[in-house]
Structure I
Amino acid sequence: MRCTVFGTGYLGATHAACMAELGHEVLGVDIDPGKVAKLSGGEVPFYEPGLADVLRRNIDAGRLQFTTSYVDAAAFADLHFLGVGTPQKKGEYAADLRHVYSVIDTLAPLLDRPAVIVGKSTVPVGTAAELGSRARELAPAADEVEVAWNPEFLREGFAVEDTLRPDRLVLGVDRARSGRAEVLVRELYADLIADEVPFLLTDLPTAELVKVSANAFLATKISFINAISEVCEATGADVTALADALGYDARIGRRFLNAGLGFGGGCLPKDIRAFMARAGELGANQALTFLREVDSINMRRRTKMVELGTRAVGGSLLGANIAVLGAAFKPESDDVRDSPALNVAGMMQLHGAVVSVYDPKALDNSRRLFPTLNYATSVAEACAGADAVLLATEWDEFRSLRPADLEGHVRARAIVDGRNCLDADEWTAAGWSYRGLGRG
């Protein structure tokens, strides 16, 4: 088959490369010539394990190309994926849909034959129906243009696997249309469906709600265990042992019950806020008021991390040397959007500390966002002369650290484990002052 993918950021580039990996001919489209040039040369402009190999392999095979031309895209295929960003509006909770509408406004007037536009971006419920009406008004093909929604469920660090071996495929369609969208999408994903990946056909609003509901549930589970960790801190209980005990309950499960610094990135925070905003617009704001507390708990963890770091150096950060291990919001990613790690580093600097940050992949993005922080090229360099070490992102390189690895580098043996991924007994036995979130 042939398809296009509009937007070549994290979502779009991954989807384009993986659709080519499935054997289809794919044209990626972006208004940024620099991004198109990089991708055309086989260079991924962000870090995602395995994606560069998939990209180059399919460019070399002639199945994958990139362009800035909407005219070429409209002529290339009749199945168009929409994967542009939907960031949070400045000063508001609502999603900014300018890029989504821009694609429709530019592409639709070029559609002079039957076509299907399939959204993958996370949008407020009701957006797909509006886009469908708008596209049919603008397109010469008019009623022969369908808009469907196929939400993505990518985990950064596992995006290639999640696209090529998803745990489910969801397609929302306009029941009043011809059904062509279902036919084309089933054909595109034929190999995945043959491998018994569940295919769920829904209406448009249900498909739009699946992704934000999944993110809201995940955020709630993370914030739940972090709320419990606050009680553990007040009572001397150990949240890690508590979470292990909870995890044996099949109704609850152990995954995402790791108390710590909380969630960040470009999806969960802005998606739950946009979900709340949309519920308010629909008159259902009371249904999601709990998400405000979910968000609040998450942000409190960052303040708590700063408090623990302050205690670790004797009660004042003024003039203290602090090593922060981690800048990305999660391991196996260079994404620093709404990163708890960088947020903590920035707050500590504002309180007078000299902060040195090290991350295996996210240093360039961190410098652009927080240029005033000091950046190191190794753990040893970041920890040189440190009065306290803060572990803020659970990269394997940091999880495997042992007390002896930092001896001779730090000025004081104090470590704050923001992800509860170190052996507290081992560090304490080696003479270190160990602090963890929710560890009493």
Structure II
Amino acid sequence: MLRKTWVLFSFAVATAFGAESVLIKNATLLTVSQGTIPDGSILIENGKIAAVGKDLAAPADARVIDATGQYVLPGIIDCHSHIAVEGGVNEGSLAVSAMVGIDDALNPTDINIYRELAGGVTTANILHGSSNPIGGRNAVIKLRWGKSAREMLFEGARPGIKFALGENPKRSNFTTPPGSQRRYPATRMGVEEVIRQALTEARQYLLDWEAYKAKQKTGKNPLIPPKKDLKLETLAEILKGERLVHSHGYRADEILMLLRVAKEFGFRIATFQHVLEGYKVAREIAEAGTGASTFSDWWAYKVEAYDATPYNAALMARKGVVVSINSDSAEEARHLNQEAAKTMKYGGLSETEALKLVTLNPAKQLQIDHRVGSIDVGKDADLVLYNAHPLSVYAVPQKVLIDGQVYFDREEDRQRQRALEAEKRKLMEAEKSRPTGLPSQERPTKP
């Protein structure tokens, strides 16, 4: 009952404040794209940023949020997340599982959605796991807590897919059950071969359909079309440039391998995920137009993650790579602003460069930067209000807006917690006052 009440309350927060016009005033605006605006205002109309500046006027019926002493940042974007997935993220039975999709398994009631929302995250790239050289299709979502799975999907976001290199897909860190055969591939060169073979089949699949359609145009009308294959349909979208590839990988040699394969087949890798040795081949990554979504300071948790450095993000950025800091963790995502701040210590990035790592840069990697990632007129009003500068360890989100609606309000959250605690105490007191046994006249007697 408490769980149901909590969900309904959170939905009410989002809808009750969903007025067509909202004015945020007296805040320090960290636009990311246009510098910092002290004592600034943002006017929101119909979920979009209508104006940014100082002393803005608002319609008479607008809801006004006085953010005096607070900082406003574009909503944080996590380019590598596994939250909100029902029943696991790995379809590990096959080496290529491009036919499965995360959007079919989204769980909108996962409490991690609300917790990350409370940490300032407004958009997340929900990825398939890394047990396959070619995994399943991803889903980009907005953390619209209280909405359905379909309503959380980021409208118009480019579709993507998960690739994986290294220890996970070759299963060097998996124990094969007794009596069962180890799944191919079992080596790094086998991982490359699986990817190359799958793309070769997808290329032939495209050619077969093109030949079929060409015959139709000539009036020959072939009776039997090529066999429909959902796996190859997805892979064909990669070759046509319609689906983004987000590839798990750590080592420099494997990064270069996949860049060569992509060049051979005529497509571009959108992002390398983790990419802990990206600093070694940053120039090659930049020349390929590929992004890098990495950790701030995680490494040494397995062999291929040993040769890493917290300077990785800054070194790649200095070479022209579009870099983001991601979580790969429901807990880590709650403080991605602080993870970005570490790059100022390790690499000397500026304040704006650090903020871009969790806002505009991941938006570019997901090709949604025309909608989110900075405070600019015309973009979605996905905003976070902090009580201190977001790069400070003392910064705590106070309100989080998505599409101009308040989906998280810390004061409302505190009030609700107090109400739940009071309800819990009331139920416990009622339980204590109940009699512990049956009245004497109702007690069963021995025969």
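Observations on the model:
- Across the set I, II, relative contact order in percent (Cα under 8 Å, 6 or more apart) reaches its highest value in structure II.
- Source structure (of I, II) for helix-only ellipticity at 222 nm (-39500 (n - 2.57) for each DSSP H run of 4 or more, over all residues; to 500), computed value -13000: I
- Origin of the derived value 12.8 (mean projected area of the Cα convex hull in nm², for residues 194-345 alone; candidates I, II): I
- Comparing percent of Cα pairs over 42 Å apart across structures I, II, the highest value is found for II.
- Distance in nm of label points 7 Å out along Cα→Cβ at positions 274 and 386 - structure with the largest value, from I, II: I
- Structure responsible for 11.1, with mean projected area of the Cα convex hull in nm², for residues 58-185 alone calculated and labels I, II on offer: II
- Per distance in nm of label points 7 Å out along Cα→Cβ at positions 138 and 226, the highest-valued of structures I, II: I
- Looking across I, II, the calculation of mean count of other Cβ atoms within 10 Å over residues 282-289 that yields 18.0 traces back to II.
No value in this document is a laboratory result; all are computed from the given coordinates. From a predicted model like this one, the values you see are computed outputs, not experimental measurements. Cβ atoms are built from the backbone, for glycine too; each structure is taken alone.
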